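FYI, it's all coordinate maths here, none of it is from the lab. In this text, all values refer to a predicted model and were calculated from it rather than measured experimentally. Cβ atoms are built from the backbone, for glycine too; each structure is taken alone.
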Structure P
Amino acid sequence: MANVDFTVVRELPLPARAVFDELVDWVGHGDWVPVTRVEILSGDGGAGTEFVATTGVRPIALPDRMRVESLDSEAMTVTITKIGPILTGDVRLTVAATGDTTSRLEWFEAIRVPFVPQVLSRPLAWAAARGFSTSISKMAKVIRTRDH
C-alpha cells in the first residue's frame, strides 16, 4: 500500500468567499474536475455529509467515498475523511483572503492507495498534485464565467 501525501497551494485572482463556496459545492466538482461526477449519499453538504466522487469512465472508474468531518464557513476550512472502499485518508481544504479580490487555496491530501507499492508514492503524489492544480485552474475559470 502506498501512502501518498501532497499539497497544492494556489494564489487565485478571485475573492476567497467565491472560491470557498465553489469548493463546498460537492456536486459542482463535476464541472471542473475532469471525468468526475459527484453523488451526495446523505447530508446537506455540511459536516456529516457523505458523498462519492467517481472519476473515470466505466469500466475504468475510481469511486472515492468521502465524509465531511468539519466545515467552518467563517474560517473557510473543511476537513474530509476518505472512507473507502478503495482510497482512505484525509483531506484538508483552506481558503484565505489575500486581498479584496484575491485568495489563497491550500488543498492537502494524505491518502492510502491499496495494491500500489510504496516506491510509487512520490510519482503518484506528483501526478495528483498536478491534476488538482489543473482542476483548480478550471475551477477558477468556472467561477469567473459565473460571475460575468
Structure Q
Amino acid sequence: MTRQLTNDDRILFGAFADHLIPAYKKMPRATDVGVAADLLDAVLGFRPDLREGFFRGLDAIRGLPAAEAAERLFKSDNPTFEILGLVASGGYYMAPEVRDLMGYPGQESLSYDPHATPDYVASGLLDRVVKRGPIYVATPA
C-alpha cells in the first residue's frame, strides 16, 4: 500500500521548505504559496518516482528543527536532501503568484515562419563573422 501524507508530514515538510525557501523582499516563503499543501500533492502526482525518497527524507528529519534537519540530511544523505529540495522548489515555481512575481508568463505557443529572415541576420549582427570567414583549426591528434 502506498504511504499517504499526514497533516504532520505536511507541517514537517513545510518547516523544511520554509528553511530552504524563506520570504525575501517581494518573494513569499514556501508555505505562503501552498508548497506543503496542494502543490505538494501536485508535485508528487507528477513525479511519483520521488515519493519513496521524499518519505525517507521526512522520516530522517522528524523531530528536528528545520535548520538542523537540513544540515544533517545534507551531510548524511545528500540524494534524499536533493529530493526534498526538488519537491520544495518544484512546488514553489508551480505557484501562480510566484510566477507572476518573477514575470514568467508560462509556456507560450509562439508562431514561427521558417522562411522568414531572422532578426539577428537582418540587423547585420553576423556581418563581422561572415566577413571574417572561416577560422577552423583542427585539433591536434
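When FRET efficiency 1/(1 + (r/R0)^6) of positions 93 and 133 (r between Cβ atoms, R0 = 35 Å, to 0.05) is calculated for each of structures P, Q, structure P gives the greatest result. Looking at structures P, Q, which one was volume of the Cα convex hull per residue in Å³ calculated from, given that it came out as 103? The structure behind it is P.
Can you say which of P, Q returns 5.4 when distance in nm of label points 7 Å out along Cα→Cβ at positions 5 and 117 is computed? Derived from Q, not from the others. Given a computed value of 0.55 for FRET efficiency 1/(1 + (r/R0)^6) of positions 13 and 61 (r between Cβ atoms, R0 = 35 Å, to 0.05), which structure among P, Q does it belong to? It must be structure P, since only it matches. Comparing mean count of other Cβ atoms within 10 Å over residues 45-52 across structures P, Q, the highest figure comes from P. Going by relative contact order in percent (Cα under 8 Å, 6 or more apart), which of structures P, Q comes out largest? That would be structure P. Work out which structure the value -16500 belongs to, where helix-only ellipticity at 222 nm (-39500 (n - 2.57) for each DSSP H run of 4 or more, over all residues; to 500) was derived from one of P, Q. Traced to structure Q.
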